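Next up: some structures, all given as structure tokens.
Bear in mind these aren't lab numbers, they're just calculated from the coordinates by the rules spelled out. Since this is a predicted model, take the numbers as computed values, not measurements. Cβ atoms are built from the backbone, for glycine too; each structure is taken alone.
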Structure P
Amino acid sequence: MPSKVWTSGELVTAADQNVYLQQQVIATFADAAARDAAIPAPLVGMHAYLTGSEVLTVYTGSSWTPTARAMRFGVHTFQLTDSSEATTTITFGAAFPSTPVVVATARPFSARRYLATITSVSATSFSLWVTEVSGAPGSNTVETQWIAIG
């Protein structure tokens with residue numbers, strides 16, 4: 001795409017607006033239906049961000065496709081009291097287009113060791129289970145860090 005540097009006082013024409021500005025921004029839409037309604041005849045290389053799914057898309061000439069895999073990450077802290085395991089459900093802020101891959105790690109604030117296990121993964125949530133693999137049950141704080149890529 002062409003670029004242009006304006007000088008102070010220079011007139012920006014409608015053609016300049018269309019060529020240098022409008023076609024070089026990333027438009028934002030709630031979802032693909034809103035994007036498709038607003039851009040009925042996209043050009044190759046146009047980008048659009050979908051806020052509902054948090055996905056950046058690019059028009060390839062035949063379809064809109066995600067530019068990269070979607071990713072979410074977070075931290076959950078378990079407070080264990082006289083127990084060696086706990087579970088919770090983590091809900092993503094926005095759904096993935098398909099079921100993501102999720103990994104997690106557990107970091108206790110003591111000498112005990114814990115294992116984080118992911119189960120029941122869907123496009124909207126997953127279950128996180130933490131269990132102690134060494135040491136006696138007791139009160140402990142365990143921080144888990146997770147990442148989901150879809």
Structure Q
Amino acid sequence: MASATAWRPPFPCIDVHVHLHPPRLADAIVRHFAHEGWVAQHPFEPAKVAATLAERGVERFCFFSYAHKPGMARDLNRWVAETAAALRQSDTGAYVNFVGNEGEERIRAAYPGHTYDRLAEIKRRYDPDNLFRLNQNIAPAAA
């Protein structure tokens with residue numbers, strides 16, 4: 001759990017490696033690792049995880065859970081969707097690796113704040129002819 005003296009970075013953060021699991025699965029994982037001598041130093045309940053991350057300066061995060069046994073995926077996917085809706089963060093955003101040919105607005109959603117503009121400036125400096133454009137393209141900023 002976060003304490004009143006928890007370290008905070010001097011800049012906003014996005015955490016892209018958060019594991020959240022339904023209670024029964026989380027309990028099983030904790031039991032498994034406790035058997036190996038590992039004791040969790042943080043909460044596993046989604047709202048508490050979100051609060052702990054926010055206390056440490058994490059503005060947004062993406063999370064995932066994964067099926068550990070056959071037949072778990074459908075219920076797990078439903079739980080992930082419901083939990084994501086309940087934890088609604090400051091904007092909808094996007095994960096760039098899941099963005100297809102959806103246009104600039106969706107690409108900008110993957111790079112919130114001034115991030116997109118900074119990347120466009122880097123692109124102008126190092127790839128002004130937009131040679132590397134066969135992806136979720138960020139066009140070079142105007143000169």
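By the measure distance in nm of label points 7 Å out along Cα→Cβ at positions 7 and 103, tell me the structure among P, Q with the highest figure.
Numbers: P: 5.6; Q: 4.3.
Looking at the calculated values, the largest one is P.
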Going by distance in nm of label points 7 Å out along Cα→Cβ at positions 15 and 55, which of structures P, Q comes out largest? P
helix-only ellipticity at 222 nm (-39500 (n - 2.57) for each DSSP H run of 4 or more, over all residues; to 500) was computed and gave -1000; which structure, P, Q, did it come from? P
